[in-house]
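Down below are the structures I want you to see.
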Structure 1
Amino acid sequence: MDTHHDVITVEQAIENFAAEVAYWREVRGLAKNALAAAMGYTPSYVSHMEAGRAKPSEDFARLADEQLNAGNAIFKRWLDYEAAKTRTRRPAASPPPRRVEQPYATGSALVVEHDAARLDYDGAMYRLAMRRLLRNTGAEPVTRYLIRISVDRYPGEPERSNEHYREHPLTWDELALTASCRGEALTWQTKHDRNAFKEIWLLFENAHGRFPLYPGESVWIEYAYSVSDCKWGRWFQRAVRLPTEHLEVTLAFPVALDPMVWGTEPSMTAEQVPLRTAPHRHDDGATRVFVWSTSTPALHARYRLEWRFRARPEPEMNQGALR
């Protein structure tokens, strides 16, 4: 994650702590209720912590670090929070109002009719293209959509990953993020900017106008970004954060690398088990394509696909620690 030299406010420290917990939970493929059970907290408390509605505590930070194998990254965010509190311990006329945490407008209810992800690898760079068909089943227009970019080069080795991203952070120039809707380019705003984790609001507007998603409407949104293979670990995870009717993942690798793909999904006990259906494989010229899909995936489920290149092994990767 990022360095800690900048002076930050208490509010920023709380947001940073929340983002750090969410990042490592996503990387480890745990649902909030599974993390809560492992830590001895309620799922609602974990949700409040990740939303920034609960103040970070030392006990929570230490337990989260331990359960998520985060290499003290979460505990360091708690230290940042404590330092920010120390700097600002003085009477205040009135604290600034906290930002509304609900992602979308009150009364809105987004449903994903179709979610399609395609990850292409050319031997050096990964390019992820996402297409989602969104439907607003609520009573208010939706004006923005939240996306996340999360990477972990060395799964199972958090200290190594943290050090790696401090030296080689994800940059906006490298990501080359593009987004569109109804044939119009979308503008976007950064919510969280970390070395290995980004949260971004895609806004249904641009310099030429606004085009919110009104109640009863459906619309395709598309976005894409690139990450070099020195920053992308050999795994890709899809988290179901909204009610979703169909989920599809396509992985495309050079045939010459002799790729092998497998995957896991959560079980009733919150443990990861093999995908119930195998990815379909076919060759398209010099590209080997793997396609996996599922209908009506469970809300909050996390489906994880992993791979290795048998023609280009990486002995330094701790593949046995992937989870």
Structure 2
Amino acid sequence: MKILVVGAGATGGYFGGRLLESGEDVTFLVRKARAEVLARNGLQIRSPAGDAALPSPPTVQASSLKDGYDLIIVSCKAYHLPQVIEDMAPAVGAHTAILPLLNGMRHLDLLDARFGAAHVLGGQCIIAATLDAEGVVRHLNQSHSLTFGERDGSRSSRVERIAQAMSNARFEPRLSTSILQDMWDKWVFLASLAGITCLMRASVGDIVAVPGGERATLDLFKDCRRVAQAHGYAPSDVVLERGRSVLTEPGSALSASMMRDLERGGAVEADHVIGDLLMRGEAAGLELPMLRLAYTHLKAYEARRGRA
């Protein structure tokens, strides 16, 4: 299977690197500067699951891209997706499968509109990773799962081939027959975590330790859950209980990567993770006061950042 990984940052570098390490035919679509770092230093992964040093990994730039790829893995930030779509377009052939690992659902609409829904799988990953100043991919915890599947729930020959290609890689692949439910479950949790930690500029443990903190957290979680329910993807009782437990754990140092991006003055995925969920909920006639507050807060941050 010929695989194109869009980007070689924390997520793309980790999963693409693990596939390359296992012997798969992987090429990274990267900018010139990243290509130079990879040519000079190789792709370096530091992980509790085992380090990897991959010298001179195959790279290509958008200007030289051609079709012929069986699978394209997309793992960019949501605000880069419009440009990524144009960059990767020459690689999409008649039988190419596109596996996006972005959060939420808005990216499916954009990819469907550009390439057709038949090309686009559902997917998600759970990993905490970062790209350090030297260009090393640093995996920060034990989680490194990648879930994918046909959006209609079928076990097609192409997803079976993808599962086989991933079977020897040092991460946890899972072929799902309910990938849209999986994606909604993650979205509900992530929007709740990002919304509350950004609003409070604090970790879960700090928020629930103060008066009103736990109630605010659970009210936001309820808003997010109601949107999923209105669209036919209500989280199961098991998923809800797990989410409540994580979001209200005393002493937890957990915060969303969006909060860390916000605190360092960086760009945030306000529209893709929070705004799109709010829009879908309000289109279904829901009143979502905590979700609206979380979105307004993030848009005010973006306005201030843009002015600065």
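Values quoted throughout were computed directly from the atomic coordinates according to the rules given, and no laboratory measurement underlies them. Nothing here was measured: the structure is a model prediction, and the numbers come from that model. Cβ atoms are built from the backbone, for glycine too; each structure is taken alone.
For the reader, a short list of remarks on this structure follows.
- Calculated for structures 1, 2, mean count of other Cβ atoms within 10 Å over residues 157-164 is largest in 1.
- Of the structures 1, 2, the one that 17.2, 53 was derived from, the read-out being Rg and Dmax of the Cα atoms in Å, for residues 125-284 alone: 2
- Structure with the greatest value (metric Kirkwood radius over Cα pairs in Å, set 1, 2): 1
- Structure responsible for 0.90, with FRET efficiency 1/(1 + (r/R0)^6) of positions 13 and 69 (r between Cβ atoms, R0 = 25 Å, to 0.05) calculated and labels 1, 2 on offer: 2
- Which of 1, 2 yields -7000 [helix-only ellipticity at 222 nm (-39500 (n - 2.57) for each DSSP H run of 4 or more, over all residues; to 500), calculated]: 1
- Structure (1, 2) behind the derived value 15 of relative contact order in percent (Cα under 8 Å, 6 or more apart): 2
- Structure (1, 2) behind the derived value 2.1 of distance in nm of label points 7 Å out along Cα→Cβ at positions 109 and 141: 1
- With FRET efficiency 1/(1 + (r/R0)^6) of positions 85 and 229 (r between Cβ atoms, R0 = 30 Å, to 0.05) derived as 0.45, matching label from 1, 2: 2
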